[in-house]
Structure P
Amino acid sequence: MKIAFHAPLKPVDHPVPSGDRLMALLLLSALEALGHQVSVISALRTYLKEPDAGRYADLVQQASAERAQIAKLWRDHRAPDLFFCYHPYYKSPDLLGPPLCREFGMAYVTAESSYSERRNIGAWADSQALVKKGLDLAAVNICFTGRDRQGLIDITPSTITAMLPPFLDQRLPISLVATPERGRLITAAMMRDGNKLESYLMLAAALEQLGDLDWRLDIVGDGPMRQTVEAAFAHFPANRVMFHGLKARDDLAAMMARASIFLWPGCREAYGLTYLEAQAAGIPVVAQNDGGVPEVVIADKTGLLTAPGDITAYATAIRSLLTDESRRTTLAKGAARFAREERSFEAATARLGNILETHVHKD
């Protein structure tokens, strides 16, 4: 098929790395691997940090002009068979796809849509109304977590959904042989305010309870809250915690292969592709049973999951793997098998192909 692709939250060429940008790129690659002709139809970003009516009106006006240009292009040439929208939700509604699909009679598909009734505030209420219309219009809404899928069904029971669990980047060097160093811990995440910062602060608090053990933590990541994150770990003895900034994919994979445990609490994490990358490197994860984390870390098989917000439980889980090498090794093997086989790019591409073949009918 000829597919128009749009990511209203963060365009695929956005300069700031994130899980959203990576997943958009992975979906693009998977669609192309299936043999489809895919084009990114617009770089329009409709992100609304706050329910600002004036800002929303500006976005609607920009989208109207963008749609007019796209429609002219499609009238002069063949229109796509499918409009594929990644991650429309109340802060970044799809202002392009549904109107264009209705005008040109093409199929509409969303991936990682979400809806939250408690966000029906000001302009967000208007944007969510558009998200809901898109859900109803879509031939299928692809969900990455059971929680998101249930949220869509709760809003509109007739909504058509399909599951595509989060998956690995096909460019990830998973052929590296794991050479774990006892006591070497690693975490990797952007340093932003909100859930990311909360996770960093929780990690620092948990490690305070493990001062009697021999461990070293490598922190990979950067962002506007770096000074705050560094301050949270500043009281640890020298050489306990090392900050490495951002790392290229291959370099991070090599660092993970030398680590023994991946740590990231994941406060209200959507799912976290980094968890899969760590497991593919052959190391188990210690995280919280929060948000979409259980979709990418299988409790007691690929890692340990603790109750949300329980710092002592989190510290205890880390201690158990630092002091029980047999258990750590068993989880490491399970982690590598799960990530490399069940959540491989190839397996996900096949799942995506089946979803589209089932729900999108091209004449």
Structure Q
Amino acid sequence: MIGSFVFGFWKQPTIKQQQHINPVVDFSVIIPFRNEATYLPTLLNSITQLQYPKTKVSFWFIDDDSEDNSSEIIQQFSEQHPSITITILKNKRVSSSPKKDAIRTAIKEIKSHWIITTDADCLFPPNWLQLFNQEIFLKRPRMIAAPVTYTNITSFFTYFQLLDFLSLQGATIGSYGLRTPFMCNGANLAYQKEAFLEVQGFAGNDTIASGDDIFLFEKFIKKWPNRVHYLKSKDAIIHTFPVSSFQELVAQRVRWASKSAKYNLVRGKFVGVIVMLMNVVFCLLPILLFLTTISWKLIVFVVLSKFIIDGILLYQTFQFTEQKFRLHYFIVSTIIYPFFTVFIFFNSLFKSYTWKNREFTM
């Protein structure tokens, strides 16, 4: 399966900016935030670097009960840059999902046809909106998924997160190349407002705290299977930050894993089951070697096959995102990762998780 994603990644065309295409699309960028004073100055600075007409983009910041000075930082920035259209709204909570409520709060006020969702701890590349504009102008999609990667990689702990995160990105791109997409990332996702309303937005899954991206994506795929596109362009990659502690990492990954049981797409569930079973097998290999008569040659074959195929997909993804592929970190992570994944899986079955200083149950 991972080998097929390697092929799909290669098959998915890389998009380059065409200078002759004029900016014609009006965008509304939705950025929910809660206690993001640390990251907001970096995000706001990246807004000033965007190479897109300021009259054709507006930024909607949705305050989800922040307890720090996040709103003041945005307000001060807005006053200093009056040519940038910025609106700050208070989140109107109506469901169990703060982020979905934040997006709905903004959509009720937005007039433009195209929405982009992202996060408050992200950095925008200068030609980001121009690439979305080009994709819309040339292909008339309903939804566009785009790449995300981590920045500020300074240790093995952060590199381990990068490997894990880019494995998802690589599989995502590969699945689009195979025309069987099963995933997207809400930190870099665009869709038509009319289409969002037509599929009734988050109705039917707003009891799940996360999943503002994947469950909406599943609705779009079901209704318009050929009009959900992937923007594979280096100039459209959004950068975000890894977490700083193991406790935060576990909470984040448990949150991601907890929504997988609610997936509707069969292919998404299939990929999840195959990956989990492979990781379980890897964890059991020492027991099989010493307590059964299974051939050590078979075990070596399984380990090397996984190492090589995973390595090819990750190397492709690292090249695309312009990250440095560190072989020694990859080798160590290959040994650790299956045990970490199984640990997260069992935690997602029995534990609640913390997100933005709030506790959520499954």
Structure R
Amino acid sequence: MNLISLPTPTVGVPLPGRGCDCNACAFYAGPDGRGGPATVEPLCSGTNSDCRFCGCAATEADAPANACVTRKCPIRCGSRTDIAQWMADVGGTLSFDDISIDGALPDLPTFIPMTDGSSVTKLDASLNWPAYGVGLRRVFSPDTHTLYKRFTEQTAHQALDLKPHQKAVLVGYGEDPLVEAFWTRRQRDRLVERIAEQQWDLVLSCNYSIYGDWPRTEHLLNMRRCLLLAQEFAEAGVPVVPNVYWFRLEDLERYLSWIEDAPPPAIAINVQTVRDNATWDSWERPGLHWLAANLPDDMPVFLTGLSRANRIAEMVDLFGSRLTLISQNPHQYALHGAVMTANGREDVHARPEDAFAATVQYMSSLLPAR
């Protein structure tokens, strides 16, 4: 489809180009960094060639005013009829320059197992492990999009039956509908403030996805939303680590400039959705190597979802003792009496608490002492 060039509407905030037209985009930097005629913030090198959405019906000149809303499209692009509202929602910019995430990390082990949000007493019986993680969907309902009462009527430590010295970590990752609902409802329902009242020792802020077949506008919005939400947690007094996602080298370079200018306590990267070797080798792995080579030497890194021993070993080589690994594998395996070993998963038909302890200890042994 040949897209006609349309002017960027004047609405008080810079907008991406309709139909992914770089010449009408406020964020196009181009190969020379000088941008196009509509450029306000030169931070994007151009359209995503793999995008499946930029040629939708909303790009047509005679598209109805409510085309995106009536079709319930989940993708944000320059053709959206409500794109100005989304731009205003993130502060009218896609840069990171105005974001600052202050705070300090608690004392944590190098490996943090995740549980289902119920009492850890039985699983922890023989471990006395220093910290436990809980996923967002155990705290914020994917069905009602409200916080579960067991976490609003008591602290996170009480809900998990933790000992005084044990830390509670909220891992704010989830499927796209869950984290989108959290973003949409967070201010109306005071979600950040109410989670702050739960007294988590650390929150890994939500990750907003970046897929290869999405338009660059969606990428840019989601990278900023990840950092903005972390800033909101920090302003509420919550120790928080922002999630970083990327798609291009320029994304990593922007993160690095921001980190050098306003360093957060740490960065977190969710790799649990990268299961196939092709995606790992072509996208995630090169980015992790780049970060290891360019991040400040004292910047802690949290990786969530890494479970293969060879990948863990490679990340240990890259990040050393500043690496913290968070995984739900021990709990998932324990439900089936299985354990993780150097040979992979072994179904040993153990009691859940024994299987859980064995996998936690094994995965911890793969990480250097701190």
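Values quoted throughout were computed directly from the atomic coordinates according to the rules given, and no laboratory measurement underlies them. None of these values were measured; they are calculated from a predicted model. Cβ atoms are built from the backbone, for glycine too; each structure is taken alone.
Quick look at the numbers
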{"read-out": "Structure responsible for 4.9, with distance in nm of label points 7 Å out along Cα→Cβ at positions 53 and 309 calculated and labels P, Q, R on offer", "value": "Q"}
{"read-out": "Structure from which -13000 was derived, helix-only ellipticity at 222 nm (-39500 (n - 2.57) for each DSSP H run of 4 or more, over all residues; to 500), options P, Q, R", "value": "P"}
{"read-out": "Structure (P, Q, R) behind the derived value 0.25 of FRET efficiency 1/(1 + (r/R0)^6) of positions 93 and 325 (r between Cβ atoms, R0 = 41 Å, to 0.05)", "value": "P"}
{"read-out": "FRET efficiency 1/(1 + (r/R0)^6) of positions 77 and 229 (r between Cβ atoms, R0 = 25 Å, to 0.05) - structure with the largest value, from P, Q, R", "value": "R"}
{"read-out": "Entry that produces 69 once percent of Cα pairs over 14 Å apart, for residues 133-204 alone is calculated, selected from P, Q, R", "value": "Q"}
